[in-house]
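A.B. asks: What follows is a set of structures for review.
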Structure P
Amino acid sequence: MCFQKTILLFMWKAFAEWKPALEEMFGDILTPEFEAKARQNATDIESDYIGYKELVDRPIEAIITDNKIAEFRRRYSHIRVYHGCRPEDIKNYYRKGLLCRDKAALIERFRSIFLTRDFPELTEEMLQQSLTIRSDDDGELCLAIDDRHIITQCGHYLIYGSEYLAALVIQLPIKNSEQYLAVLRKIGKPTFYEINLPNTQECFVSDNNIFELLHDMLTEWTHKTCHPEAESRSLDFTVSFLGPLPPEYICSHYHPKKIPDPNMGWKIYDAETGQYAP
């Protein structure tokens, strides 16, 4: 279950909720004069050719100071982030939390799936050749601040589960490895876990993370001044750290239905039928 203590939650998609807080934090920047200047440059802002930093006469470090980072932490005790995966046991995450990639365990997982009587053409030697290409170490735990970006640009995490495991399949020295990727698509279910991540430098969120997030918030505010929308635009933003993440910070989960697959030429994968749109 989700962490029960009263929290002050930042959600990137909820622009209308964090807009007033940003305006209070940066009242010296987000003035009526700045707003008018942004509207005068609306065409360039729409194309992302310029953002707020091109409209002010101060370096970004003089705008997003240590004091601003500290104020953001005071305003928001937690940040909503997402973990995309394809678990076989949905409840296991609520019991154990989120763990970093365990390379040795994933190699054994490959063996248990593919080095079996179901696939006599695959051998340990083939796996070893694939491993010489894919030599990643155990990884950090990566959480996205915007689930929409994962769906549209990184759907392989949802469709195949482990990126490392799918890479071992793709790099097998055998023709038509797609048939083995199809096996991974039959295990588990595409899932997003919604997480309220503590906004603490000691454990999870660095000052550099907050610096970059405030930069994106100011850019988004400038864009919305010219092009009002209900939600913030999709954002490629990841918080990475050495896990594990305790299960009490996982609040809920859901199953996305339509996912572009980068391993299949961006065909749309239907998670309910397991098929691709024509």
Structure Q
Amino acid sequence: MRCLIPLLCVLLVSGCAKGIDRSLITGEGIEKYQISLQRAGEEMTPEEREAFDWAVSDFDLARLHQVYPNASPREIIRGEVRNGLAEWSARLAQLEAQKAKFDPIVAELRKIEASEIEVELDRGFNGLLAEVHAKVVNRSELGVSSLRWRASLYLDDGEEPVAVSEVFDDYNDAGLGPMITITSEAPIPAGGMRPGQEYARTFRLGLVSDDKNWTTLAVQDASKRVVVLEPILETIKDFSDREYLEGAPYREIRALQAAIESAKKYEHI
């Protein structure tokens, strides 16, 4: 008789479980799972529902049942937080060690800059375009065949850009833009942007639908237009048309840091 009392307590407790502690039905098909999830979700707080959505974002029902059979949302959240922090932290440590060889390259690539940036609106055969004029200078020790810039447009001292686009900048053909100066005594090459060279560039925005924010009525009516050009370091290529940062772990590091931050956000649940 004494052996039945603990079992009865367990049954009573599980029967009273609500919300985030309500067991989900994971092994009897999608319909029963959705019904059990709906019952639990109705009793969960918005933060708990957000945490659960995060925890199961890369699960299908079969894998969920394999890893967390009939578990409650809280058990699933805690399991993913625990496993994620352990796995991602270890992987992050590995990548931080690997990126050391790329850090000097990044430092050089950051020396490729755009200055004297001006923007004007020009109405041509293709309609209204935004033309961004800039002086591009290579202060690094690396030769560049091409890269992409992130162009951001600000209006009237606004703190947030009203338009952001990527523009391609190709130096394989010297005829694509006039060279302003060359600081070395070497003859002007057939193409490429070598250390110390400066080029005048013009980028046209508004030709495709993704660029239409550059030519809105608000842009036309603005009393002040400011453009910022930032080189997208991962896109900068050498004279063999290979990305200098090919194989660099920076993107994965950023993704892992974001994942760890999310896991820590739900660690208290």
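Just so you know, all these numbers are worked out from the coordinates, no wet-lab data involved. All of these numbers come straight from a predicted model, not from anything done at the bench. Cβ atoms are built from the backbone, for glycine too; each structure is taken alone.
A.B. asks: One of P, Q was used to compute log10 I(q)/I(0) by the Debye sum over Cα atoms at q = 0.09 Å⁻¹, and the answer was -0.68. Which one was it?
C.D. replies: Q
A.B. asks: Right, next: Comparing P, Q, where is relative contact order in percent (Cα under 8 Å, 6 or more apart) highest?
C.D. replies: P
A.B. asks: Where does the value 0.85 come from, among P, Q, when FRET efficiency 1/(1 + (r/R0)^6) of positions 207 and 231 (r between Cβ atoms, R0 = 30 Å, to 0.05) is the thing being computed?
C.D. replies: Q
A.B. asks: If distance in nm of label points 7 Å out along Cα→Cβ at positions 103 and 247 is computed to be 1.9, which of P, Q is the source?
C.D. replies: The structure behind it is Q.
A.B. asks: Matching task: 11.6 is the computed value of Kirkwood radius over Cα pairs in Å, for residues 31-86 alone. Pick the structure from P, Q.
C.D. replies: Going through each structure in turn, the value belongs to Q.
A.B. asks: Rank structures P, Q by distance in nm of label points 7 Å out along Cα→Cβ at positions 39 and 199 and report only the one at the top, that is, the highest.
C.D. replies: Evaluating distance in nm of label points 7 Å out along Cα→Cβ at positions 39 and 199 on every structure, the highest lands on Q.
A.B. asks: Also: Matching task: 17.6 is the computed value of mean count of other Cβ atoms within 10 Å over residues 71-78. Pick the structure from P, Q.
C.D. replies: P
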